[in-house]
Structure I
């Protein structure tokens, strides 16, 4: 038989099965590998025939875990073939919690010992005995909490023999109840929800695009599809692009279904990840909400896949195996033969084109839920109404902030730039403070009194003198970050309660939830933040959104710069006026005639997308053509360039195929490695994987040089 190991190897390895061991496809098995033991998955019950039987090693045994389902194994193979990654590397994402393959360690609790000895009674001891008197074992912390004592009282009673330790069962997660009362849907929501329910019942693959303006109630619509999936005893996967969106989504889900789903993201503890993985594998985890890696969990019976904010760039994994979770979610649904729902107020152009070509079906929610209307979006022309020197809030935005504050309402200022200033230079010699590891400027974080690189994490103390010329008091901040905007806001409105919300100031879901609750409780008057504030949040008293730099992101030559800027600004604008109070949005721009800006102010998304599509189609760019990036990197620049010259000589030369490069990547040095890029551009029907295999397959790389392949690149850094 063949066993695939979670290692960056070309394929599965042949092993022999001893007569006293029964194995099944997908079983997790322990095998000898080189000088160590490894855990892999039975990928085939037949051997390859490439190795003689007498040279095969025996598997050592099967692990006590449910086999990896057939749909998961097919998904691993599909992703590996599409991304040109070793299958074992993809399998590693499906086996990301090794502890989940081991028998769970018993959790210990306490209950009253039969014939317990007499002890000196105290108030705390009596309360513990009263709680434990029902005979139900509890963990020490739980028992102490219910009795209102410290855990020392519990462990003290155990030492005296009054309480005895017993193993606690590993309780399955609470099951969401699909029969709980649901809110009444509007005349627009009901047909969309009925359509999704019908697709769940059909038990077949389809892709629906739930396209609705911000605040249209898209979540409640797909909740109906989740409820139907649960009634049918199947599992649901909901992908969210960021942990930041999870807290509010979880609250809405719990209110609708009476229990929390299984969570899957990087902020979980190893114990939580082990329990979640096991619950998904044995089917007791009926709903999973998570980041892109949740695609690789071993679903026992997957019935529905939902991708919320499907347009979001966070779904694209850039490091390691490059894949887009939105596209892979569609593949996951197709393999499982179950429906997929893509949800967004600003669908990606790829998704829109798939709708136009009949591959996906469209469900449209054109208006907001309830009485609230869309906010009025207007432009502040910074060429005419610019702020004073070294300030960033224009007079119209200052006036709007003052009026909103006077009305007892809330404001949001958006700038997608962390820190105090994106660039620091010397007024004496012009030296710019740059990261030693990356082709990037160091960002000043004034509150922390240090400089940081947002690409590799390098940081250094803010210098007292220029490191180039030694001049004192010559370093000056250039441009604004959110900290600098906050400084200006506090000076203008000292009576206002001001808070910042960025990944630097909010660490983890709990801290994020605290800030969001402060906004909902109106303990904050003006919130200043990056894209962390842009999506999914509902603040009833937020009526003003000010975008400090609406032009940020429109330059740089990125294929999707305009589309991504439109999506982000549309999302942040949608935070205003979501309840009974009308909202307004002010966009500060030096380019008010840019198609992105006019589309936002005119409320004409479809015109913008049509123009964007026409430009890309004329140039043969995605989604009307195909791209694949090949990034060559290494610690020695001359070695990287030599490899690139050799690859350039071998580049494919076929009709309809262009290979551009090699050229230095925009981030020509990243984490100490020099980087060069090739870009393969082909027609839509060309199998780029075949060309890439033929081009790169037999090429021998020096040990320190790496080649990364990114089929369908999203970022061009």
Structure II
């Protein structure tokens, strides 16, 4: 298991103080040779922390082949007399196509077990595995998952037609839902072969196997053979991913080609966002070149198009570096997955939640932050949430409680929650990859018929699509409804308030209504009580979720809460936040992280108001200040990446605070010499 970062109440308290303390030296105005922003400039720089087009959504991630079979005539992809070795269809094997398709996913649109079912659970977005035409069979497995693509412009016949895909998207939009398209640019299906000393060639008859045509050029691939050392960056960025042809994403033809391909799926079919597979494995500069082309090409039809990448790494420092520097708007939050599952399973404690939130500022730039990360508890690669919880301390006796708590964590904390299909009916699976890709419709795979579930017996020959009374499904539906009723729980500012052993609490701030919500979690076997600070003194906090009791804050804002065992609570302040009409001057400080090459900026505010702090810089010789990003939760921090080219340069930094009532104040300017 990964390091679970267990934290005692004493180390939590110390860590909290350290997090709030300025990490460097506070610089006075006398140290500055650059004038602070004018009042007009400061007002323009005092921006809210950004939220992208999916920040308030919830996602249902579905593997199309395993959801519903709406058209049995396409099971063999139109191959007459096909066999598993030719058309890849074998519903008795976990390694082959099972018959699920786009018509099955769409269902009757407003009726049935397709998108209507997903919509009825409260999901606002559906994420589908890559639907493009595949190389049906490679080795002893088939491309039911969608990641062995030969034709990036057409739908795989197993799943239907381009028109079927368009119908699915149109249906989703009619239900008020968005569509996330899973896409691949790191590799294609395994067409290229090697001979002699690794000489690459395309076999006879396969020279035009891929579409568009530029994908048939050997020069658009690295041709280095399989990755042998997954810790070696050169290999995992330039080698074949388990035999799949590794695309040379450095090439301009590749950048432009994939921009043209995927912008078509937005402009012609209405796709709202992309999940980018194996994003860690393309070259460092690719997304910064590719994504602006997508944004430009789709601006007229989809001005809020967004994307999140799969950077398979649970280290928050590494993951945040990918987000800040790789050019994609957001990423899947593997760091959250690790610590949330550890906490819910019982192997972790409040320190896990503190660790998650204490690293959030590392994701902040002018256009990105942790609120826009896509959170998840399990997936098609690492296994389902039930399986993961059993490996994180949960037992068969506690698994359902842990599962419900895990979903509470995901839906009530920052980020866009993503539920893997089948988790809502308690599927567990035997592991990751193939073992976590069960059928929702009646399965013919023997192991899956007898597979135990979080909530009870195996499914046998029944259909998971007709289950309506599963407690996990009900919990997810209720959580989705709660986030709609109180939008602050979906995208409001989040402030870690404290923790002790199994209990932890955060505030969520409704900026529009000037209202504070208090969210508490407890993974212990007994009820836990905790006293925490809030920003709303002398008010009743009324229970709106869970079985916790109402509580009243004192004159200083301190609040004592009790969270039942294996549970969560949400309390809503009856009073609005106190007026904050007096500007509070930030005290700006900094230090350096030479390993990650960042200037770590920190600002402290002498106020309990949940203000926002924006950071800006002025380069040598520049006439204007450049906005770097905003932080709407103490401790206020931003991590700015520098390069070797800036060595010895003296750069001016400033922090601008904005209270919840709109009052603005500017720190002294800090002059920073880049090491």
Structure III
């Protein structure tokens, strides 16, 4: 048996021997890819900010990923070459096949390397990978001149890209020649030790990247060019596109629905060029622009503090569920008691990128694409960009690394400045910085400000809170989340108490909300990609500030409503593409004063009976699922197939009484409306302004 195996190995080695130069080409190409990765990860972007805040968390994955795809390519070329050589038969022809294969393989890498450099620079400048969609967006020749201007003004090293482009292939060839000298033939197969070492490293790399230390956001950012091309050609979720007739029909349906929910005629949809033909583009009427209410708000020049609480589930918030004792969120509950509270607020996207982007853009997260990365090159204004352009000092402060999932690329488009430090990832140290900066710097700049705070400690697996005991860390997830939510609540309390007695605080709106919830087994779901149930979508949201009466509002709402609502408070009515509605429009809010006792609130939240039509809309896309809340019901579907659907009364916020199959007409209508709205929103996100 053993001699047969040895003979087989010898035959395999002999058949591969003519192709041994492929191994050396692979090693030389890999070395140059390592150089390119270092130049990408350890440099700043062209605007002077780190491309990634934790390059040490990326570089080893990058090295391993490049090794994996290079070895895969090596095997493909070698196997094809061996097969062709075997078919050719004659030794002279086999040698020719090996030579041609080697040339083709070298050419393959000679093409991939410049495109890798271009992809790296596209990521540094635009935040997204090189793709067919991006090339279609920037196909105009003026983009070449724009790219040259960017290179010339690169705050890292101007023109370095051109130097690398000129030297990368000669250096790779030089290293290949050096390898040829090092690996002189000794026993007929002079790279066999290298092949064995490569096999071992291949297995180790695979385990490291896909088993030991995984991370979807990191893997997306480090995606090699060959994977990008393959994904674009064979795996990418292609934009379905909309025929003119379909677009016209969807536009009419959407705009009629939006106007019905808005309840007034203060906005007009426009086909103006400025709107890029988007069905969402609307402009304020003269009556709205000249309204005394907006003028008064603008004259106030109010400040805004928007706190996004990581994974703050509505199911675990005390004021949303008074039966929870003791409440995990005592401070949030006390602040809500003096605020305008929306009891039926839903996230419009998950995970954090989905919640944060839909909050800013007023449009649900894309139903198919990884929006933060795949659409980073698209121009989309947010409520923050309006405030920034109107003279506000806008600052995004995050306890989590915004570069990790590409959020930093988006926020840098809208905000005056970004704040992140890897030494401040605990909510306690993060809030220390936020207190100091808001109180001692922002408030003294002499202009209104927006400070957005993104917390981190209440994050899966809910053991990040500083000071957690071993006993607390060993509790089940359903109990552990109460510990971390309580910790985040205490840090929020420290922040508010440190600034609430400042004079400028009287002219400040404090907005508290979550980016999303988290499924912990309810509805049979325990993973983020498992559905759009209330465990992941139902979130706290309230606004505290001047002129807002304390109220529990039962209007159906979603994160897409936050952008128009904030601009209403700031006194701005500008053309926009928000799909959401101003939640402070007085003619549609159904509010119960906070004087109502907790039992009444709990009863309303848990009722399974559909109420009369609520003038509100919730809409969201959740990693393969989507949901809509409209006309007294919340409809959840696997999207786009809709092969799995669920329907609940909108007031059944804990979703304990499923109505699926009992309301076929309502389900059919909501299914069609959900499909129409998401096709419109996806189309708009892909087009941009």
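Summary table below
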read-out	value
Which of I, II, III leads on FRET efficiency 1/(1 + (r/R0)^6) of positions 213 and 581 (r between Cβ atoms, R0 = 35 Å, to 0.05), largest value	I
Source structure (of I, II, III) for helix-only ellipticity at 222 nm (-39500 (n - 2.57) for each DSSP H run of 4 or more, over all residues; to 500), computed value -9500	I
Origin of the value -0.42, -0.51, -0.66, -0.96, where log10 I(q)/I(0) by the Debye sum over Cα atoms at q = 0.08, 0.09, 0.11, 0.16 Å⁻¹, for residues 117-276 alone was derived from one of I, II, III	I
Structure from which 3, 14, 23, 23, 17, 11, 6, 3, 1, 0 was derived, P(r) over Cα pairs in 10 Å bins from 0, in percent, options I, II, III	III
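Taken together, the values in this text are just the output of simple stated rules run on the coordinates, not laboratory data. This one's a predicted model, so the numbers in the text were calculated from it and none came from an experiment. Cβ atoms are built from the backbone, for glycine too; each structure is taken alone.
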